[in-house]
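Multiple structures follow.
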Structure I
């Protein structure tokens, strides 16, 4: 039987992922948190010292407070929340008991940084397939109930990945030769009419934004998918003339840039 104003780990585990999951608030000390930077699924990290400020948002709602051992820190914070109008209890045994029971934990490093309101921001493409419809539901149930999702064009999702890669290279001091826009348009093999299935121009826009060279565009070719499925290098696969010409143009440019750089450092 649980202590008054407390809940056991197994009971909380059965609530996580359901529509009635309460707010889970991790108030471990910074030292304990840094020693094991993982969270119970759906939990948010808060400081017990500022409960009078953030606690008002939980008024009239159920909440479970987690500290390291489920003692004074979580019990005191839960009491504060009840005083503010929340239906708050502490997790019996705290984080340690939850971990000992081998119940799921989410590494904080895997979760996007939170905004000023404590919400994680996620980017996915507009008009998503069924797997991408499921992802927001799973994230809100098991990672961050307050998560915000930005549905953008597929090209913008790819551009966001490129921006992250460029920033990563800049931080490591690795020179970026340029940006190449892949899957840029489909040229019909019969009428040679070009259709921009995933829109176009994101690569060139990103290159201008970061002041790097734009290397060109590679169109979609079904033969590439066939080569990947069979495990064969695409250079040994018959592709369209348009696709081959685009590859040759980009390769010629990259080789020339690398040769110029080599001659400069002699």
Structure II
């Protein structure tokens, strides 16, 4: 197992994983961002495979060639090979632990049964938050992206086409859902179903309520949810305004 091989025994005994799982546009990224910000002073950090890919490409690391090739695979609706993403993840987990960050929100990992088995092999406790929703809801949210109402996705082209989204959703059902069923069979008490109809704030409250926290820390994190949601919304509005100004400037 790649993760177990690359991580030292000291590291494997320390972290706690909070896994978010679901198809594109299910809201797991937003929910995890809210929860992580609410726990920012509780040794919590968010790890995203897509962010790791971008970081390695920008820095020109030894994993950059594999991730440059993977970008086209992802753009066409495919999944990144296990070896480079597991290697990048192992390095980042070790970096976080050595920095004193022990609660790790995994946003977008695992995406395959083989990857969830990698986590299981580590013997590290994890909660598994399932954000799965109907494809029709994904298509409805896709329209919002196509209308330019999501500033975080304006520079992405991997989920703007309805045909591409349908293909990615089908691949999620075929390749990713077995990871969910693996955890459900083996650790049913670790699976937390996140109702897709709930607001981002309510979804974050569910996540925080199931995290392994001291009770006073849990209460503190829950008390921060509304303020964090407002802060993120304000940041998105400001980002949208900046992007609109850039578009107007380029069009002039």
FRET efficiency 1/(1 + (r/R0)^6) of positions 18 and 226 (r between Cβ atoms, R0 = 35 Å, to 0.05) was computed and gave 0.95; which structure, I, II, did it come from? II
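From which structure (I, II) was Kirkwood radius over Cα pairs in Å calculated, if the value obtained is 19.0? Show your work: numbers first, answer last.
Numbers: I: 22.6; II: 19.0.
Attributed to the structure labelled II.
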Value 13 of relative contact order in percent (Cα under 8 Å, 6 or more apart) was derived from the coordinates of, among I, II, structure I
Looking at structures I, II, which one was helix-only ellipticity at 222 nm (-39500 (n - 2.57) for each DSSP H run of 4 or more, over all residues; to 500) calculated from, given that it came out as -18000? II
If mean count of other Cβ atoms within 10 Å over residues 50-57 is calculated for I, II, the one returning 14.8 is structure I
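Readers should treat all values here as calculations from the given coordinates under stated rules, not as data from a laboratory. The structure presented is a predicted model; accordingly, all values stated were derived computationally and were not measured. Cβ atoms are built from the backbone, for glycine too; each structure is taken alone.
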